[in-house]
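Below are structures written as structure tokens.
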Structure P
Amino acid sequence: MDAFYASVEQRDDAQLRGKPVIVAWQGKRSVVCAASYEARTFGVHSAMPAIRAERLCPSAIFVAPDFTRYRAVSNSVREIFKRHTDLIEPLSLDEAYLDVTENKVGLPTATLVARTIREQIRKELNLTASAGVAANKLLAKLASDWHKPDGLFVIQPEETDTFLLPLPVGRLPGVGEVTGERLAKLRIQTVADLRKLDLSVLEQHFGRYGLRLHDLARGVDDSEVVPDRPTRSISVEDTFEHDVPLAETEPMIRRLAEKLWLASRKESRTARTVVLKLKTSEFKILTRSQTPGSPPSSCEELTEIALKLRERVDLSPQQRYRLVGICLSNFWGGAGHGPGQPRLFE
């Protein structure tokens, strides 16, 4: 979906259309959830501190996020997907992979399926979506960003190298700032440069991730579209208005534990591990975890575990913290599911 949260706000409020809209709570510690394309022309983007976004775009209209409404619209988009395939793997409220190797309505090509889905979203929901069509998830993800907003881009199998090789390595999924800097030290700027490196060299510098880089440079991705992927973790976190000492974090921990407990009741499986996350005023992240003999059976028990984890933080009493979070992971139970592996705050 294109600028999803902001687009929903503009759709539902005519006064916001054509104007720079930033979906975020205003405040020194708030971050941008979404920005309309009018705001993006000023350099505003999601995950940017809201205070910086306000400086870049003084005329922006700030709208507090309404995730209940966004989830409802996301569910409507999902219902459109289901007309065409049951193989749907959501990545977030506004993005998903679809396997349309076989589609329910018998359309002859994946490109036509994508075009039909986009038309249905536009007509029924008055929103726009961009689609990438390719032979695997890696290439489809790259293609989906190519003609945004309201775009459709197709990578035919024989066009893979033509599309992929000129790209900056930073466009590859999973290649963030740190990996990009390490590749730059090896004089790797483009995917073509990356492809020239032998697998042994990549493994020497990046360990097991070297194999992934080797495959990415060749457009190789054998991962399947997995519908209803089991939850690995549920997490909640919040940033304090002002940095606080550890002793003053208890009220926030109690509020987050209650919120997390309510969210966990929607799961058919039980989480066995509790994780406490803290971010210092210097942006250092600390985590403490516990897997009790039996999973927490109430909000009170979850809160008690989280508060005890706080006692295991051994920094100076003068240390101050800007953020606290709680996570439930290591899920167990449900039909056909064993214990899950934790992925914290994904």
Structure Q
Amino acid sequence: MLDPFCGTATTALSAAYHGHTAATTDINPFLVWLGKAKTDHYSTSVINRTRDACKQALRLVEKDKKRQPEAPPIHNIERWWPAPALEFLSRLQKAIEHAAEEQSQEATLLKVAFCRTLIACSNAAFNHQSMSFKDVPQGQLDIAVDYAALFSGDVAFVLQGACENPEGDAQIFLHDARALATLDIGPFDLVVTSPPYANRMSYIRELRPYMYWLRFLGSGRAAGELDWLAIGGTWGVATSRLAEWMPGESAYSSGELEQTLAKIANPSNANGPLLSTYVRKYCVDMGAHFQELRPILAPGAKLHYIVGNSTFYGELLSVEKIYAHMMQ
């Protein structure tokens, strides 16, 4: 089974739990790290050592209160976390590095729990399509929170899942879904995936808190560069690059797509030409993906793509029809 758009590796993990052999790829190094953490096998001794490392890390947090910790360079970071949470997270991150050997399974499990904790004590809201910030009443800002207990609970939750090792195998690759034929994997009998949607939602933007804290990102520029590499990326430098992008001679197109692009680019639509280019690049990228997918499929392979349509200035982009045309 192949999932060429890994996300958090849920599909590959499910396949492994059913005893299958799975592979999944993603262009985002944080998602590859998380996918490997979720699909790895953990022994009882690793679980026990992680519990001990958790206790040691929290002792170090308590012991190191006099030293001023460093927070990641997230723009306007105080909007994300109240001061006490920010201080605890900064100390905890450093403590984890001392309590567990770098690259060890214990360190990985503690970092996964750390990711849960940093979101649980943040002002970020994920109750709709794109991340935003909660409106926190001023009176609630001074309420004391037991952050150590919160992290301990997250570690316990993560370790409970780590005890449930899948029967099958899942391999996670840092790779571009538009260059699958260069990866020595397959052939695959089944593809199950949910590719990026053409809805201008930046997956890099949504993952910034994790990627900055775990040092997969160090600047807004780096975030924009990674988003530009992703299919459907449109955040930071990706937007300015889009204005200069041109498709190659063999790039995918169709009569129906050209009609839709012309309507989106209508001069009466603010930013219409730019969004028309965005939609074209999305379709060109997905066309390249399907071309690269074919050489690694076994005879009779089945493909399942979970897609979402979008509208631009009232014009529907029928992604399922475009995908069908690409496959034909």
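Since every read-out is calculated from the coordinates, none of them should be taken as a lab result. All values reported here derive from a predicted model rather than from experimental measurement. Cβ atoms are built from the backbone, for glycine too; each structure is taken alone.
Work out which structure the value -10000 belongs to, where helix-only ellipticity at 222 nm (-39500 (n - 2.57) for each DSSP H run of 4 or more, over all residues; to 500) was derived from one of P, Q. It must be structure P, since only it matches.
Of structures P, Q, the largest value of distance in nm of label points 7 Å out along Cα→Cβ at positions 194 and 298 belongs to P. Of structures P, Q, which gives 4, 19, 27, 26, 17, 6, 1, 0 when P(r) over Cα pairs in 5 Å bins from 0, in percent, for residues 98-161 alone is computed from the coordinates? For P(r) over Cα pairs in 5 Å bins from 0, in percent, for residues 98-161 alone, the value 4, 19, 27, 26, 17, 6, 1, 0 is produced by structure P.
For relative contact order in percent (Cα under 8 Å, 6 or more apart), which of the structures P, Q scores highest?
Q
Ranked by distance in nm of label points 7 Å out along Cα→Cβ at positions 66 and 234, structures P, Q are led by Q, which has the greatest value.
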